[in-house]
Structure I
């Protein structure tokens with residue numbers, strides 16, 4: 001039970017850190033022009049800084065939603081823990097990255113910028129360039145959270161793989 005709680009806790013922390021390290025600077029330096037300002041495509045269908053009241057509400061819910069997001073993903077990690085313990089470090093890294101970046105990002109069921117359903121069903125104003133930029137952010141965040149999670153839990157993987 002202690003190991004499962006550690007997995008949940010460390011994944012949540014890694015998720016939050018990766019969000020701050022990747023997504024906040026990426027938004028400021030790469031994506032902001034698509035969210036706010038003249039011709040910003042995302043402000044047509046997303047809450048953005050352009051609407052201060054809604055933006056304040058979204059920011060109030062930011063941490064609880066991100067914690068729920070990470071907690072729900074960590075359930076997958078806990079559920080597959082026995083299998084993960086039998087894998088090599090690169091395989092664990094690949095599994096976490098693939099699950100986070102590819103399955104829950106690129107292959108998500110609901111159309112969104114940066115996923116395959118979004119490329120198919122979004123209006124043409126959300127160009128392939130925008131989808132690619134969003135997907136790149138997802139992959140960078142997924143890679144960072146995967147690396148941090150595997151490194152933070154390295155002792156668990158090494159101990160298990162040595163026996």
Structure II
């Protein structure tokens with residue numbers, strides 16, 4: 001359904017990673033990396049689209065969104081790990097981020113201030129959290145009980161040409 005509704009994205013998918021690689025890289029976290037491994041064995045995010053414009057290479061994620069009517073792209077595992085590390089460091093200095101320290105792993109990003117995160121401590125429920133850094137009081141918001149519920153809502157939104165519930 002995703003590739004049927006967004007033909008550009010299929011050519012930009014990165015090959016999936018091994019479960020062992022993902023779990024080993026996240027072994028130092030205090031959570032369960034199973035949901036992250038499940039996601040990244042499917043695809044390791046997307047490559048940006050590169051275009052030559054007046055001799056300069058432009059890199060863009062435009063049109064590579066996973067969510068209808070919203071531009072959230074799937075971070076590569078390496079990039080997601082970088083965001084995760086930066087997040088953990090920032091949470092030491094910003095009280096409103098502390099809830100996510102070592103807990104919420106980013107997998108979709110809008111390129112600005114919003115993310116979808118997987119809760120590494122959800123223990124079987126694989127909670128999906130929505131994060132909006134423009135919300136100073138409570139940037140974290142519960143979004144879906146698990147990754148499957150999130151994907152079901154994305155597929156529904158594609159079918160209905162609407163937006164997913166958490167962004168409505």
| query | Which of I, II yields 2.6 for distance in nm of label points 7 Å out along Cα→Cβ at positions 26 and 138, as computed? | reply | II
| field | Structure (I, II) behind the derived value 11.9 of mean count of other Cβ atoms within 10 Å over residues 50-57 | value | I
| query | Taking mean count of other Cβ atoms within 10 Å over residues 10-17 from the coordinates of each of I, II, which one would give 14.5? | reply | II
| remark: If you rank structures I, II by relative contact order in percent (Cα under 8 Å, 6 or more apart), the highest one is I
| Among the shown structures I, II, from which was the value -20000 of helix-only ellipticity at 222 nm (-39500 (n - 2.57) for each DSSP H run of 4 or more, over all residues; to 500) calculated? | I
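Every read-out reported here was derived from the displayed coordinates using simple, explicitly stated rules and does not represent laboratory data. Note that the structure is predicted; figures quoted are calculated from it, not measured. Cβ atoms are built from the backbone, for glycine too; each structure is taken alone.
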